[in-house]
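Please go over the structures that come below.
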Structure P
């Protein structure tokens, strides 16, 4: 499921984002919230789908979602009506960091829960 979610987010960003309807679909400043939530979810999905543990999982989750954010902003440079921007990339980074932090907290919670049983 996590792999399907990852693929779904990436496809929606690159295919859905290239559609004319995507131009100004979410008005500012709400678009930054959408970026943050999307990339937090993407980081979590990448981390879970990876099957890795501990630091490897967190590093892949953060940098994998960050790479998607960089590629998405670069892709927007070539789309009519769309524009790449630092504020969007910053929202992507913040979302990626939050998603990675959620993965780390989930792991800590799971370790505490398992040790108390």
Structure Q
């Protein structure tokens, strides 16, 4: 495992948050650690979809898998991730209704 620079860590965090399913996973794990089946039910996705997103979040270093016998529990990799999520969820944004940052297909296209 390698440690990434601050800017790379922020980019990975931003990538994770750029997907609604990954965001819901992180928010749920910020509340409490969970097992994949329970987490899939909680956020309303299939176990396969959840598995793919957990792999991404593990690869980004944001969540860890903790073996417990025959089961694996997932939790945030660092309590500071939870603090960052709490801070971000407390934001109130004044959004320009004419800004086309996110297109109708959900892809980021820029405000330029």
At a computed 0.50 (FRET efficiency 1/(1 + (r/R0)^6) of positions 45 and 69 (r between Cβ atoms, R0 = 25 Å, to 0.05)), which of P, Q: Q
Winner on FRET efficiency 1/(1 + (r/R0)^6) of positions 53 and 77 (r between Cβ atoms, R0 = 25 Å, to 0.05) once structures P, Q are ranked, highest first: Q
Among P, Q, structure where semi-axes √(5λ) of the Cα gyration tensor in Å as derived comes to 30, 13, 11: P
Answer label among P, Q for the case where helix-only ellipticity at 222 nm (-39500 (n - 2.57) for each DSSP H run of 4 or more, over all residues; to 500), calculated from the coordinates, equals -15000: Q
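On relative contact order in percent (Cα under 8 Å, 6 or more apart), which of the structures labelled P, Q is highest?
P
Taken together, the values in this text are just the output of simple stated rules run on the coordinates, not laboratory data. Every value quoted in this text rests on a predicted model; they were computed, and no experiment measured them. Cβ atoms are built from the backbone, for glycine too; each structure is taken alone.
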